[in-house]
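Structures follow.
What follows draws every value from the coordinates through simple rules; no lab data is involved. Owing to the predicted nature of the structure, the values given are computational and were not obtained by experimental measurement. Cβ atoms are built from the backbone, for glycine too; each structure is taken alone.
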Structure I
Amino acid sequence: MALNDKFFLRLIWGVTAFVLLVVIALKVVPPPQPVPSFIYLFPHIIGGINAACSILLILSLIFIKKKNIQAHKVTNVITFVLSSIFLVFYIIFHLYEKDTKFGDIDHNGIVSATEAATVGVTRYIYWFILLTHIVLAVVVLPLILISFLRGFSMQIERHRKIVRWAYPVWLYVAVTGVIVYLMISPYYNF
C-alpha cells in the first residue's frame, strides 16, 4: 500500500466518522426556528435522488458488463455526486424536522393503539426496511469511498474485490431509501 493510499484511507475513515457523528447529532440538536418552508420539499427531492441513484447503479453494472468503462465511470461519478447531494439534503431536513412516526394517521406526533392497529404488520415491515437501510447506509459509505479510490487509481483487481460488497449494499440502500420514502410519506405532517 502506497503512502498516498494510507493518506486517502485515513481521510475516508475520517469522513465516515464525521458523517456518522453529524447524523447522530441531528437526533439531539434542537431544531432551529423558524423552519423555512422550502424544507418540506426535501423529502420528495431525497426520494427522487434515491430513485435516480438506484437506476444509475443498475446502468453502471450494465455498462461494466458490456466493458464500457468510460460510461461506467461517468455513471458512478454522477451517482456519487447525487448521493452526496442526498446526504446534504438529508442533514438539512433532519436538522429542522425530527422523525416522522410511521402510522401517525392523524399527524399529532403520537402513534395511538388504534393507529398502530390500523397499519398492522406493515409497521414491522417498515421498521425492518428502515433499520437495515440505516445500518447498511453507515456500512456502505467507506466501501463506496474505498472503491472510488481504487477505481480512479486504476487498482482494478482491488476495486473489483471491494465492489463485490459495496455495489449490492449501495443498491440496497438506494432502493430501500425509495421504499422508506414511499412508506413514510403519507405520515408527513406538512
Structure II
Amino acid sequence: MINHNPQTIYGTTIVAVRRENHVVMAGDGQVTLGSQIMKGKARKIRKIGGGKVLAGFAGATADAFALLERLESRLDQYPNQLARACVEMAKDWRTDRYLRRLEAMMIVADNQKTFVLSGNGDVIEPDDDVVAIGSGGGFALAAAKGMMSVLDDGFDVLDVAQKSLAIAAELCIYTNNQIVTESVS
C-alpha cells in the first residue's frame, strides 16, 4: 500500500489490457504533489527490454524510475525472460534496505505475460487479461472488465485501454484525460 506523503510527487493510473499475444498499456498524464497538479502530460509508460516489454508505474515518481532502472538491468541479465527478471527484481526489492523504502507499483508485460510488481516486493500474475494500478486503478479496472465482457472476439484492446482510462479520469481526481498508450505483440 502506498501512503501519500504530501511532499512526494506521485504518478497515478495505469491499465493493461491483453488479447492473446497483443497487450496495450495506457496511462494518464497527471502527476501530483499533495493536492496540487504538478504536471498534466507525464509519460508513465515505457518500452524496455529492447522494445519487447512494457512497463507502467504508479506511486512516487522518483521511486518508480529507480525500480524501472533495476528492472531494465534484470532484463539485460535475463533477456526474453520477463518472469525471471521480475522475480529477481522482487528479491532485490525485499532485501535491499534502500529499495524496501520505495513507494511505487509497476505493471510489466510482454507478448506472453503480464505482472504487477507491488510495493512489498511481490510479483503477481493477474488471473484476467486486464490489470490496473494507481489511484484510479479500481475505476479503470472495472471499466475495462465491463467492456471486455460484452465485446466480441474482434474488439480492439487499444480502445478498451483508452476508454477505461478515460472513465477513470472522470471519477478519480488524481487521474486526468491526457492518455498515453504503448503496445507490444
Structure III
Amino acid sequence: MSITTRTGDQGLTGLLYGQRVPKDHPQIEAVGAFDQLNVETGAARMASPDGGVRLLLADVQRCLVALMGEVSAAEADAERHAKSGFARLKEEDLQVLDRAIADLESKGVRLDGWATPGSNSISLSFDRARIAARTAERRLAAVVSAGRTPRPLLLQWTNRLSDLLWLLAREADSRAKDGGA
C-alpha cells in the first residue's frame, strides 16, 4: 500500500476512526504539534551524553505516541479509544516526569526566570523540545473549541514535560559552564 492515498488532496484528513476533518482542524493541529515535539525529543535524546536521560526521553517518546493516538480520536470515539488496545497515558507516566524533575531539582537545577538558549548544542536541543512542548500544550488546550475534551492527565503530563525539558536544558548549560559535556 502506498503512502500516497490522495484522500487528502482536497484539504481533508482522517481522525483515528475515519471521521474526515479539515487539515487545519484543532485536533489535527494538536497531533501535528505533538509529532513535532516527538521529533525534537528524539533530537534531544540523541544529543544527550547521559544514558539515563536518553532512556527517560525514549519513554517520553513512547508516551507521545500514545497521547497522539488518543488526541486523534473524535469526541464521539473517545470511549471506543479508551476500550481499545491502544496505549494510553497513565498516572504513572506523570509520576515518572515528577520524579525526574525532583531529581534535577535535588541537584540544584532550578527554574530561575528566563534563559538565553544556545550556550551549547545539548542545552539548545532540550530548549527546542521545550518550545515544541509548550506549542503542543497550547494546541491540546485548543481542541476544546472543536468539541474534544482531553483527559486532564494529557494536559498535566505535557505541562510537566516542558518543565522537565527546561531543567534538562539548564543542567546542560551549567555543565558547559563547569567545563563538562
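So here's what we get for this one:
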{"read-out": "Per mean projected area of the Cα convex hull in nm², for residues 37-92 alone, the highest-valued of structures I, II, III", "value": "III"}
{"read-out": "For -21500 (helix-only ellipticity at 222 nm (-39500 (n - 2.57) for each DSSP H run of 4 or more, over all residues; to 500), calculated) the corresponding structure among I, II, III", "value": "III"}
{"read-out": "Which of I, II, III leads on distance in nm of label points 7 Å out along Cα→Cβ at positions 13 and 45, largest value", "value": "I"}
{"read-out": "Origin of the derived value 9.5 (mean count of other Cβ atoms within 10 Å over residues 29-36; candidates I, II, III)", "value": "I"}
{"read-out": "Computed 0.97 for Rg/Rh (Cα atoms, Kirkwood Rh), for residues 21-124 alone - originating structure among I, II, III", "value": "II"}
